[in-house]
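J.: The structures considered in this document are given below.
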Structure 1
Amino acid sequence: MCGIYVSNIVENASEAKSKLEQIKFRGPDCTGILEVGNIVFGHLRLAILDLDVRSNQPFVHDNLIIVFNGEIYNYLDIKKELVACGYSFHTNSDTEVLIIAYQEWGVGCLDKLNGMFAFSIYNKQTNTLFVARDRLGVKPLYYSWDNGKIEICSQLRPIADEKTINASAVSMFLELTYIPSPFTIYNEVKKLPPGNYMYVDLNSNELTISEYWNLKKVQLVNISYDEAKTELKKLLADAVKIRLQSDVPIGTFLSGGIDSALVTSIASSVAGNTVNTYSIGFDESKYDESRLAETYSSILGTNHTTIKCTPEDVIKHIPQLIGVYDEPFADSSALPSILLASITRQHVTVALSGDGGDESFIGYNYFEWIRKFAYFLKIPGFMRGILGARIIGKIFPKAAKYTELLSISTIHEFILEIFRGFNSITLVREDSWFKHYAKYFQLSNDVYQNAADLNIKLWLENDSNVKVDRASMASSIEVRSPFLDYRIIEFARSLPISFRYRKGVRKKILRDLLKEYIAEDIFTAPKKGFAIPISSWIRNELREEFMQTLSDEFLRTVPNLNVKKFKMMIDAHLNGTRDYSSYIWRVYVLAKWYEEFGFYQGHEKK
């Protein structure tokens, strides 16, 4: 787990090192800089495998130079293949395996990799760069390109000099709480999409981006439920096992949810020693799952640590939130994630998590909303207006105006509203991002799978994976999620929806697997989510902080913000009539981001 940097526009190695210092937390063990002609390669190392200095980067093999962030979990299998091809190795690292795999198979090496990664390989003979990102976008990769001038980095801040704000991206953020790829907050910087590689010819100044993996049209497997459960258990066991490979201490994040409990259960059964587990708790019982996590720990025999989160912890970590996420990011669960990672790092360097289970196995509440809204659409149009407010209110009581949902005529429109949060605080809807994601409604005839696919490609990459990567790397800890193994993603999509969502029971097949380790009556409590009680905190402990930050002067600087509507939301929230904490939080985060990065009304740096 590291940070990478490649550029042909910096003046020297010292300038590149200065840029990497801004994200030193990604790799505190070693900073490596290499100049080759007019190209500078930089690397920040968090040593996980083969701790010897021989595996430091930039790593050179023959005419190739690599900087690599991530882990290749099946590198030992690939290494065996390469040894059979006649190659010899001088380290025990996955880095050397990766660069030799590229030498042997070229772009075809990507099909062999099982891991989370973002890397750049330079060929000195051809003066070309090969840049790739993992299938699910677990590891980040940003780049700027201007007629042969290129900068590549694991984070946005080091390559943000003299960049201008993308007003459309601000609107995307206000609607989605994040900025989806390929966009960033800056006009001049892009994200390389997951499952894509970039080829840069520095002779002809040509850059091309190609896709090597994506979700495919669903083809259901013809197997029984019990056969599916057996195969899934086998896949999960292997996904956990290969993610336990480490030359440093390792543990798991354990919440009250099914996914982390199942990962921890399997890890405890295959690890060969007592597993260290970590969870976070709150004083407010509505959000606290720590007691249930402690119960799981007792049953599984883990060495457990619970970290309590208070409003004071939130205030203390807000500057870190803005600093490590680089661009506006308004998933409030990033704050407890940062706190959890910071405490966990005192004990281990690698942690397994349950991220990704909800996306593939139909785990979110909104799948139930989709079911109910589908029934609502069957009501003749003239009757919807009469019954609409009452019915819609029961489906989604947080919707500000039920009448806005009455105009929705298709289930796909409703799914999009789910991802937008049902309320717009922008003057005009920003839809340019959707052209990159609309195709995921076409891969299945089942609306639940449509929603799950959009979740995998839109929310998982741009919210969940970003949250976990930045929160963990802020404390130099590596997080690995078995549910993000592409084999499990592909297998889950091949299963009938009834195997995953049956009679209102979400994640059916995962629940049945977990019963083999923990009694069902223990884990059937409703999932509370990894959230913080931000709604009440805005009204109470953090009220003064929010009101000072969300001044009229600032609100007028935000492109396309419906200031009048937003101020009405603030008033309604503070007097307790509605919960608009999600919208208040995202504008607050934007304000803090403006403050951190020095932007004002003209959208230029001070």
Structure 2
Amino acid sequence: MRHLLSALLLAGFCAITPVSNAIAEPRHAIAMQGEPGLPADFAHFPYANPDAPKGGSVNYCVVGSFDNLNPFIIKSLRTTARGVIDTIFGNLVFEPLMQRSADEAFSLYGLLAESIDITPDRKIAEFNLNPKAKWSDGRPVRPEDVIFTYKVFTEKGRPPYSDRMKKIEKIEKTGEHKVRFTFNENSDREFPLVVALTPILPEHAFNFDTFDETTLKPVIGSGAYRIVQVVPGQRIVFERNPDYWAKDIPAKRGVDNYDRITIDYFLNANSQFEAFKKGLCSIQTEADPVKRERDFDFPAVKSGQVVLETFETGLPPVVTGFLFNTRLPKFADVRVRRALAMLYDFEWANRNLFAGQYQQTVSYWQNTELSAIGQPASDFERKLLAPFPDAVLPELMNGTYRPPRADGSGGDRKLLRAALDLLKEAGFSFKDRKLLQPSGEPFGFEILIASQSEERLATIYQRTLQKIGIDVTIRALEADQIQMRKQRFDFEALIGTTGFQGTLSPGIELLFRWGSASRDAEGSFNLAGVADPAIDAVIEAILNADSRENYVAAVRSLDRLLISGAYIVPTQHNTEQFMAYWNYLEHPDKTPIFGYQLFTWWRKPD
């Protein structure tokens, strides 16, 4: 069977002799919409300091464990070592063809590929590899490596990497340093950018047959760092490659400044914080403003050895809240979820837990033009949503929707009655102080938590739900146990997020978070189990929008659908990024719209 699949795959992977038909003038960069913000002769990203000193070390600390160094496979997906590819600490080992700018919504600049030729309809994209690009063992990066990457991802990789070839008709080597992608009818306008952001692997350093097995052997990439030490589950150490091929290209100037990066793992957040106070960790983040005031008063802060700083971003806040597993019959009815969504008392939590410093989360793209809140649906949206007349609440269509506002008592009778009425409409009944499902069984569920802060939120929610006879239990698990349960969708409810960070350019990742095809794909981030044809149709419209106006309208339509579907009970957010760090670190003056970028920081010379 494997040989048959390989034969079928080879039809899309063609290593051929050079072809002569040029498709466009080479471009140094590409944007999802409009033109990139930086010219072809740009010297460095505006949020990086090209004069940052090189040298020294930094220690990052995380909660969890790891047993794998290959981030592209299903096995140990959620326990793969940090830093190999990493949106926070940087892609230390593997790199994509192009580098995303953190100061633009979605623009890419040359990295492994120094330029791109692309047709106006984005159906053909040819990447011109940088002739200087090398793997960390000194061997050149070749078009064959790009072709191998897609072949091994398709047969052995995890979603979303394993799904890339579904939108590709063929991949060809078209020159010594050229590789061309021809996209099929399933592709969209964003997909060439997704291809440009896909990490590339060295063919000579991986065994195709065993690629899907976990490994603790240091992997080889083209990035600025090599793995030099691995203590399974406890520590991974990276050292900067002095011969890194890209250290002088514009996208990498002022980046990758440390000689040595250590990532230590801790069992829980408390032990991690204690390690930071002792100087074992270089940085510490904290989302809770009350904990910031309470916990960050130790001697090193008072003496100035630890710096406390906040950064502002231009991104919508990450939606965090109580997420329901709608694969379970108890959460299948949207009326049940809407009733449950009424009963989180933000006002009480904000006053008693957060000193009034939080805002209530309402929209998935809050505080941006992509949000549907306060915006009546446009004609484009109404046409897009017309085949799904009951999918969106009327008040969300006309722009008047506001979330139910509790009185801050922790048990607003008006909201309790409204929620109970909605549950009764769904066939529930209330008897002997218990809420009964249509089957007659008591209604209740378990919330998984991984920290004390999550426990506090869950306890608030539990207390309110108990007032209408809902039996909520709270179960604390270690972070790695939570991750494994997420991977198998083995939970009823948990405190989760909709993604890694907010974005001003939602695109293909929406398929993996909300698309029907990802509902039962092991390892997907569709934790809620969403499978809605209306959402699928709107995501397709987002991916194929041919104008900014239609793109914004399509994202607003998705916002309306997600809020109406009540897959998650949003809690609250604070737009400030808080960072505590030891004063031997320094960062650039400019903060880009994506917030602080740790891989642009440096250590002060001794």
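Read the figures in this text as sums done on the coordinates, not as results from a lab. Bear in mind that the values here come from a model prediction, so they are computed numbers and not experimental data. Cβ atoms are built from the backbone, for glycine too; each structure is taken alone.
J.: 1, 2: which one has helix-only ellipticity at 222 nm (-39500 (n - 2.57) for each DSSP H run of 4 or more, over all residues; to 500), as calculated, at -7000?
T.: 2
J.: One of 1, 2 was used to calculate mean count of other Cβ atoms within 10 Å over residues 170-177, giving 23.6; which?
T.: 1
J.: Using relative contact order in percent (Cα under 8 Å, 6 or more apart) as the calculated read-out, with 20 as its value, let me know the right label among 1, 2.
T.: Answer by label: 2.
J.: Among the shown structures 1, 2, from which was the value 3.5 of distance in nm of label points 7 Å out along Cα→Cβ at positions 98 and 242 calculated?
T.: This figure was derived from 2.
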